[in-house]
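The next part holds the structures, each set out as structure tokens.
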Structure I
Amino acid sequence: MNVLSLFDGMSCGQIALNRCGIKYENYFASEIKKHAIEVTQHNYPKTIQLGNIKDIKKEDLPQIDLILAGSPCQDFSRGNKTRDGLDGQKSSLFFEFYRLYKECKPKYFILENVIMPPADYEYLSRLMETYPVRINSSKVSAQFRDRLYWTNIGQEYRDLFGFRYSDIPQPKDKKLYLKDILTSGFTDKLKSRCLLTNTGQINENQEYLLNRYKTTGMITIVFEKEDLSVESVRTFNQIEMERLQTVPENYTSILDVNKASDLLGDGWTVDVISHILNYINK
């Protein structure tokens with residue numbers, strides 16, 4: 001099997017393939033972020049890095065069997081008040097994925113993205129000729145991370161209008177909670193909010209973190225003492241963020257916590273991708 005991973009990041013797709021026991025001959029990766037490439041090559045030195053997706057040509061590749069992609073989501077995200085959808089500078093890179101998907105004609109594909117406005121959802125679904133599976137990472141991890149996965153893996157079925165759907169079921173709930181993944185300290189939450197690229201970046205202003213936590217609920221913090229005092233407030237450490245994304249512990253250890261946070265917040269929850277890939281042979 002030849003795999004092409006677009007917007008590869010730190011190669012969460014490769015972790016998932018190995019976790020499923022799916023053998024592949026070549027893993028081609030398109031990524032431009034230097035520290036992401038460093039992490040990938042440290043863990044998977046045989047990865048073939050192709051650089052910018054805009055420079056990749058079908059004729060330079062062998063037959064591709066599986067395409068993985070998580071095109072930039074910032075212009076779709078509900079957290080972006082000025083989102084431009086597919087017209088946005090970052091999310092428009094979807095069309096580079098789509099170009100290679102149509103040219104390479106892989107047997108299988110997975111395209112991941114955030115929950116998005118209905119118009120963009122319908123447009124992407126019509127282009128991909130299938131509707132996505134919606135899976136929240138909370139089923140397999142200790143964080144809420146609600147995502148859409150367009151895929152042709154698994155048996156398909158069609159509705160009355162002829163549109164395709166995948167029959168990938170929801171993952172079995174592993175009942176993992178935030179307290180289970182902490183290396184130390186306490187939490188008053190069952191699950192973490194969705195990891196962002198700045199979730200674990202060091203912020204020494206504990207009062208600011210606690211105030212934002214209480215007033216907006218937009219961040220998740222850890223308390224080193226059971227009294228939940230401001231003096232005991234901290235952000236997630238590197239191991240905890242890896243556990244939240246079901247990434248192997250110390251996978252990002254060659255980076256400092258700020259760079260690791262950037263990659264983990266941008267990455268996939270590995271066990272969700274593994275769940276989908278497991279249906280290749282079913």
Structure II
Amino acid sequence: MAFYEGLSQTKLDILNSLCIDLHKLNKNSGVYVTYTRKYHGKVYHFDNGTQDNIFVGSSNFSSSGTSGNIECTVSINDTSTKGKVKDFLSYLLSEENSVSILKADIVVPGSKKYKEKISLVTLDNLKRYDPTSIDISKLPQFIYPLDRIAEKEKSSLNVYFGKGRLNTKTGYVKPRPWYEIELIANVKLSSNPLYPIGDFDAYTDDGYIIPMSTQGDYHKNIRSKKRLQIFGMWLKGKLQKSGALIPLTPVTNDTLMTYGNDTLTFAKIADGKYYMKF
């Protein structure tokens with residue numbers, strides 16, 4: 001969870017220090033974070049060389065998780081089940097899933113990096129227009145249903161929670177940009193005569209003009225041109241400003257329900273020119 005949602009500076013400093021100390025004891029030891037998708041499990045494996053114990057349950061590795069809260073954590077005693085849990089932990093800690101916390105780009109909420117990460121200032125560089133100058137009631141329209149893709153964990157509106165980007169030279173891993181999104185249209189929608197093919201300008205309901213494009217097979221990928229984050233800044237920015245979306249957390253159908261709208265409306269003004277409402 002830390003790789004995507006961040007840690008307080010105090011916790012990050014402690015875990016970094018712990019990782020260094022553990023590495024001194026054993027080069028294969030340390031503190032690791034998953035960077036391919038969010039991990040929320042609680043598995044404890046203690047092995048002193050002659051005896052090992054495994055516990056699985058709800059308890060976080062914290063004072064409240066181990067003593068304060070009502071939790072349910074059980075000991076795994078069956079030999080076969082123990083073997084499966086160990087295999088899972090080996091998979092989880094493999095290089096393809098995890099990285100040392102010292103090599104992970106973990107943001108601290110409230111920090112300068114965090115503020116830059118969720119900043120919407122780039123939208124100020126877009127061209128503007130007067131949205132009252134367009135009457136969409138007389139324009140042909142089609143609807144993109146966002147509820148169909150909101151629950152996708154690592155794509156569409158939640159690209160941020162996909163596999164982090166690994167720098168093969170340094171071994172350093174960072175998450176995808178928070179505002180990176182890409183909508184995928186099904187064949188039925190992309191075959192609609194009103195559906196944009198290739199480059200187009202989206203005139204938003206709040207006065208921005210976003211250069212957009214549809215790409216890929218049957219032009220199914222709806223994205224902003226050059227920088228995928230621009231479309232995300234506009235759409236996820238609306239969710240954030242309304243209070244429906246907390247930065248660095250997934251967009252879900254509950255998010256859209258709180259916002260009060262789960263559809264994106266496109267009204268065709270002319271070839272290559274659309275009004276976009278959310």
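Taken together, the values in this text are just the output of simple stated rules run on the coordinates, not laboratory data. All values derive from a computational prediction rather than experimental measurement. Cβ atoms are built from the backbone, for glycine too; each structure is taken alone.
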- Task: Name the one structure among I, II that P(r) over Cα pairs in 10 Å bins from 0, in percent of 6, 23, 28, 20, 13, 8, 2, 0 was derived from.
- Result: II
- Taking distance in nm of label points 7 Å out along Cα→Cβ at positions 155 and 259 as the quantity of interest, name the structure among I, II where it is greatest. I
- Please state which of the structures I, II yields 32, 21, 6 when semi-axes √(5λ) of the Cα gyration tensor in Å, for residues 67-114 alone is computed from it. II
